[in-house]
Structure P
Amino acid sequence: MVYSEYINRKTKGHTDILDITEDVKRVVIRSDVTNGIVTLSVMSSTSAITTIEFEPGLVADFRKALEIIAPAKGAYKHNDKWGDTNGFSHIRSSLIGISKTIPLMSKSLVLGTWQQIILVDFDNRPRIRKVFVGIIGE
């Protein structure tokens, strides 16, 4: 069986990090799939999907690490070409990735105790982000 749905979330940009675990769980409940895989993909080249322990200290550490790796005020050829000053957000999205696959067992996401699914918007302005949720299984 295959089931799919979209989750839409408003973001603030500037490495806004949203816990979407409960959103994904609600989609799983609406599906008729008990065991299988859940694939998430954000429809954006300046956002990402990953897992993290969603607590304030680690969220701050994650933002700080990304600022070191791809600084917002860095010199990017993308900015020179398009003048939109969001080259850093494209780099961060590429590094973290736009998709994640999570096992599903007995209608429950197979996640660790301290593991939540997060949507990260790296762009330099607020957006409405669309996350595709695809569930395949039995």
Structure Q
Amino acid sequence: MTAQRAVLFVCIHNSARSQIAEAFLRQMGGSRFEAASAGIEAGRLNPLAVEIMREIGIDISGSPVRNVFDLLRQGKKFDYVITVCDDSSGERCPLFPGQAERLHWPCDDPAKLTGSREEQLERIRLIREQIRQRVAWFVEERKL
């Protein structure tokens, strides 16, 4: 049996993208991965993210919103740190001690979506599917 790999997903506020990625890794990776998420600046959970995940049977409504710097101060160690924000925001993510492999999966920020509620939901569903595909690829690539 292979040791569990710790994965941290990071975005700006830990309000949508990183929460979605964490939930998908928990679902797809099973016991092979320990999934966590955090924000560069912890915010509050995006209600649209909660809604679009609930549509596919995943409840993230009770997920804690964390600050990445708190995890760093606690000495948390991760095998992978995956940023799911835009390029400039991803550069603000701190380096974690140890041998963490850093990956960057740029995604649009759901907090910046405009238009009607339905238009925003449609766009965040696309972001959700983009993240789902990347997590599925990540899990598949790390099969032993």
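Read-outs: derived from the displayed coordinates by stated rules, not from any lab. Not measured: the values here are computed from a predicted model. Cβ atoms are built from the backbone, for glycine too; each structure is taken alone.
Looking at relative contact order in percent (Cα under 8 Å, 6 or more apart) for structures P, Q, the greatest value goes to P. Quick check on the output: 3.2 is distance in nm of label points 7 Å out along Cα→Cβ at positions 42 and 114, derived from one of P, Q. Which one produced it? The read-out comes from structure Q. For which of the structures P, Q does the calculation of mean count of other Cβ atoms within 10 Å over residues 34-41 return 21.4? The correct label is Q.
Among candidates P, Q, the computation of helix-only ellipticity at 222 nm (-39500 (n - 2.57) for each DSSP H run of 4 or more, over all residues; to 500) that gave -8500 used structure P. P, Q: which one has Rg and Dmax of the Cα atoms in Å, as calculated, at 15.8, 50? The correct label is P. Which one of P, Q has Kirkwood radius over Cα pairs in Å, for residues 10-57 alone, as calculated from the coordinates, equal to 11.0? It traces back to Q.
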